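**Student:** Presented below are the structures under discussion, each in the form of structure tokens.
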Structure P
């Protein structure tokens, strides 16, 4: 066999095997990024539900703190790209799991006093693949955390409503 005639074969073989190797490498990196995003969203809903259970229900900073932002930062999450407070849905539930219609109403039996659970969810969160040649986007499933209410930013005594303090 002529070595001069075979020299181009090595380049073609490397191009084929190298491209498959790089696609596999990027696939592994994307799976790691996907697992990071899924775990981050799990932590966001857990953290946000916990904050909502102990902080005042009128405190708008709960959702900002849930997405790992500073108290006064109202932008996208610094940890999970494109996650904003608008993607979070915080609801208060009664003892039967029905949504409390007016949780801000401190006097009504259908308001603040009816709250037994706090639920935070993230739904329809898009995940974009960054693999060269396989670009695409798919929607992650719903992430949800429901926990029993605690103080909701109130003292144990009836009628005592403290000032809103940063959570």
Structure Q
């Protein structure tokens, strides 16, 4: 899985962001020196399908917060991120903040002092309609809270010169 980050066409800043088990938003702000904005493309509460229930280790039909966002710095999109969060496992204040579309997940977890870890599941180069002809580095991971999956996240990073920062 980690070998994809060793490819010579993967810029160093992208390797750092895709390889972290911490907040990508914070890293992007440190690397670019700019404020990173979360732009919500879609957010809704859905009922877990069998596939989603399997991903989150919950029951089919349980409520799930489904969110699709981009992370942008001064007009440049660095990440497209899809998250699925098990509503019943979230403290109410965390759930409330997650519904506010403008707050990055890492910041929510930090502000509420949730002790979590990120388990990276998969990393690969794929195509993406969102970024057009640009290949993307896609990674999937779980955020674990109280030894249970709180969120499943898929982040797509375009592999191009925007990372030469």
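No value in this document is a laboratory result; all are computed from the given coordinates. A quick note: this is a predicted structure, and the numbers were derived from the prediction, not measured. Cβ atoms are built from the backbone, for glycine too; each structure is taken alone.
**Student:** Determine which structure produced the value 9.8 for mean count of other Cβ atoms within 10 Å over residues 10-17, calculated from the coordinates; the candidates are P, Q. Walk me through the numbers before you get to the answer.
**Tutor:** Details: P: 9.8; Q: 18.1.
The structure behind it is P.
**Student:** Right, next: Supply the structure label, taken from P, Q, corresponding to mean projected area of the Cα convex hull in nm² with the calculated value 9.2. Before the final figure, lay out each step's value.
**Tutor:** Working: P: 13.3; Q: 9.2.
Computing mean projected area of the Cα convex hull in nm² on every structure in P, Q gives 9.2 only for Q.
**Student:** One of P, Q was used to calculate helix-only ellipticity at 222 nm (-39500 (n - 2.57) for each DSSP H run of 4 or more, over all residues; to 500), giving -12500; which?
**Tutor:** Details: P: -12500; Q: -6500.
Working through the options, I get structure P.
**Student:** Please state which of the structures P, Q yields 0.55 when FRET efficiency 1/(1 + (r/R0)^6) of positions 34 and 154 (r between Cβ atoms, R0 = 41 Å, to 0.05) is computed from it. List each step's numbers first, then the result.
**Tutor:** Working: P: 0.55; Q: 0.95.
Source structure: P.
**Student:** Further question: One of P, Q was used to calculate distance in nm of label points 7 Å out along Cα→Cβ at positions 50 and 146, giving 2.0; which?
**Tutor:** Only one of P, Q returns 2.0 for distance in nm of label points 7 Å out along Cα→Cβ at positions 50 and 146, namely P.
**Student:** Out of P, Q, which structure matches 17.8 when mean count of other Cβ atoms within 10 Å over residues 18-25 is calculated? Write out the running numbers ahead of the final one.
**Tutor:** Working: P: 11.5; Q: 17.8.
Value 17.8 for mean count of other Cβ atoms within 10 Å over residues 18-25 corresponds to Q out of P, Q.
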